[in-house]
Structure 1
Amino acid sequence: MSCQLCSGACADTDLAPLLRPELAWLWQALAATADRRGDEHLTTGPAVTVTVPADPAQRAAAAGLIRGRPLEPGQRRRIALEELTTALAARGPRITPGAVAAHACNRRLAEKARSHAEKNAAADRIRARLDGFLPTLPGHVRELLGPATVFSRLRGLGWITRLANTQDAAELLDQALQVASRLPLPGQRIDRRLLVPGDPHALDAGALPALVLALTGSPGSGARSSWARLGVDYDDLLGGLIVTGVHPTGWHIPAGATVTIPPRELAPITWEPPPATGEWVFVTENPSVLAAAANHHALAGATAEAPRVICTAGTPSQLECEAIGLLADAGWRIAVRADFDPAGLAHVRALLAAAPDAIPWRMGAADYLAAAPDGADGADTLRLQDTDSPWDPGLASAMVQRSVPVYEEDLLPQLLGDIAGGAPGGS
């Protein structure tokens, strides 16, 4: 079995005389040079300069290895690596100055340089594989990936390092490129479960779907939205919007009932108009708000007006945002909100972009400060810019200053009052 310290250079070598404590200073100096140069052998190259120790025993121990005039305390001496290698050859046929230094320090030398070289070599292999595969892809896929930029994009997203540390990197990259090759032409669509023949669940989770989205420039957002941009139907039965008090045209739902409208039904959706002009629909992020509103209505009795609430149940997809925007076409007024945290602000921005006539609902700086605990210690360290809350730049500033998230449940009494009253409140 090859030595883990020097890859077998110590074979058939009597190291004991060379590893005496009196020689530790010499090998430590050589080990530092090996690390700096990235050369674990040190058989050739510029001479190594060492400082001669004051201890007579240490100087005497090195006298046979450092040729030339006698060693003087504190003297700076240059050691020719070729000469030192020749001097060591009497101890073993393959021994090198770097190998002795590795054993003296009990560690592999030049580890950082070797790791860097290995990563560069792995990156070169990935680039070569990309360059070889990209010309075989359909034209619309090559245009999507951007042959000139795809490697840089993967590097920027950390995927080159991740692949370099993956045992089956070549296989994973090939699989991702094969999936990309099956992406539909612009204007066409395909079910995600058909992109990997024989394995409909291959893109459910894990490294493969993440790499496909990275290759195509679609990472960092909800999976459903990312795939939708590629013309891929992620899943049109699960997810969607949870609603009560408002429903699509032609649907007959008991008053006060809560239903989920799946993505399949959201794409072509038209909404039943409000019973009167100027009625509000309240859009919330968390199911707990809708549940509390439904419970509040149940306690109020059958004569009370049913709440009109839509819940995105977390990050809304582009399809869900667009469906909410279509409420305005039916005559509804729309109030939107989410948690006071970076993700919540992003949700509200997405909703307002899809529904320009909507208003933020209790999503101002005053609403946040009224609900945020006094004396917050800033442990969460919220990182925001004023542009993260364009409807109220002071909100992002207040959140950064107090640096504590506030969740919809913290405002539940006020939200339930607004829903029951039929109009949004707050700043």
Structure 2
Amino acid sequence: MSDKPDPSELHTDTLAIRWAQLRTDEMAHSDPIFLTSSFVYDSAAQAAARFSGEQPGNVYSRFTNPTVRAFEERLAAMEGGEKAVALASGMAAISSTFFALLAPGDHVVSSRSVFGTTNVIYNRYLKKFNIDTTLVDLADLDQWRAAMRPETKILFLESPSNPLSEIGDIEALARLAHDQGALLVVDNCFCTPALQKPIELGADLVIHSATKYLDGQGRCLGGAVVGPATLTDEVLGFVRSAGPSMSPFNAWVFLKGLETLGLRMKAHSENTLLLARWLEQQPGIARVHYSGLESHPQHQLAARQQSGFGAVIAIEVEDSDGHRDRQAAWRFMDGTRLISITANLGDVKSTITHPGSTTHGRVDPEEKERAGITENLIRLAIGLEHVEDLKTDLSRGLKALGF
């Protein structure tokens, strides 16, 4: 497409459909898939120039592929970042960022309210390289400030967090990080650029599990890191050598997913807010965690830095005898008939899981308790089914608790 506008001139919804469109000689309207491992050169000299980086162009699909590059350019434009690096999964994006940007002796300050496997990276793998991590409460800026050291290089958070929908003050944390020469890395998986732009709020890097809402239908695994070239090029260098790269087919699926992202996130958010308000009124629901509710302690902050509240609700349940335990949570889950019992989220199909025994099952029990992952906690990721059908199904879960 000639004479393209600057991405800053276009709405995120338009960028999701039109930016970085691939065109071949056949001029297909839909983006093509380049399912190839390698590329052919006109001469040995050209091959050498491509491999050395003296000449731009495709080298090997582990780190250069047109379909993957289109996904990277489109997502970067949507997030307002200079460049993006696509990876094989969300955890590949997180771990590659750490291993590319940290060195032995460095220090990470992280919210304790992160996906359980992120804690495994901290405790089992970063420690092997003498990289220390301090966990703090996401909403307590004083804890973040007190945890900073001269060797602190990264502040890491999810906002909203998994699974309790806690909110981090991205602008304040960016100032704290930059005042001490550190980077702020924000996992934007739950909101996506359709609802939140962390880079505009001061974040240095944005992390995605493309597996979730960027795909939107639970089909493929993928991840991404978005930010300035000075940082993303380091991540790409690690990906080129270590190989946690995204497949061209998955990139094509994500390109298709991005085209409907804005519509889906709006519908997800609308469904979820209706259900969260309904759940607050139901017997057997001891507490509802959702930043879209006025009862959420950080509702105003969420409303200020997000244009919507997303689709993940956490609920604490109790049975008719007042028990708030794992058995009550499992009975509620097993009582549903429509909602899928699975740990994935971001799907058009609603899902339900017990974080304490699935997504956060490998987290130390004491740390799990500090993070608010109680035995009676259930995570709901609300899809695009009709909201009345979802209420009916959740009522089956309440019936299983004796209500």
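Throughout, read-outs are computed from the coordinates displayed, never taken from laboratory work. This is a predicted model, so every value here is computed, not measured. Cβ atoms are built from the backbone, for glycine too; each structure is taken alone.
Worth a mention:
- Structure (1, 2) behind the derived value 0.05 of FRET efficiency 1/(1 + (r/R0)^6) of positions 65 and 313 (r between Cβ atoms, R0 = 41 Å, to 0.05): 1
- Taking FRET efficiency 1/(1 + (r/R0)^6) of positions 33 and 161 (r between Cβ atoms, R0 = 35 Å, to 0.05) as the criterion, the highest value among 1, 2 goes to 1.
- Which of 1, 2 yields 0.95 [FRET efficiency 1/(1 + (r/R0)^6) of positions 209 and 289 (r between Cβ atoms, R0 = 35 Å, to 0.05), calculated]: 2
- Winner on Kirkwood radius over Cα pairs in Å once structures 1, 2 are ranked, highest first: 1
- Among 1, 2, structure where mean count of other Cβ atoms within 10 Å over residues 49-56 as derived comes to 14.4: 1
- Read-out mean count of other Cβ atoms within 10 Å over residues 105-112, computed value 21.2, structure in 1, 2: 2
- With relative contact order in percent (Cα under 8 Å, 6 or more apart) computed over the structures 1, 2, the top value is the one for 2, the highest of the group.
- Answer label among 1, 2 for the case where mean projected area of the Cα convex hull in nm², for residues 145-192 alone, calculated from the coordinates, equals 4.1: 1
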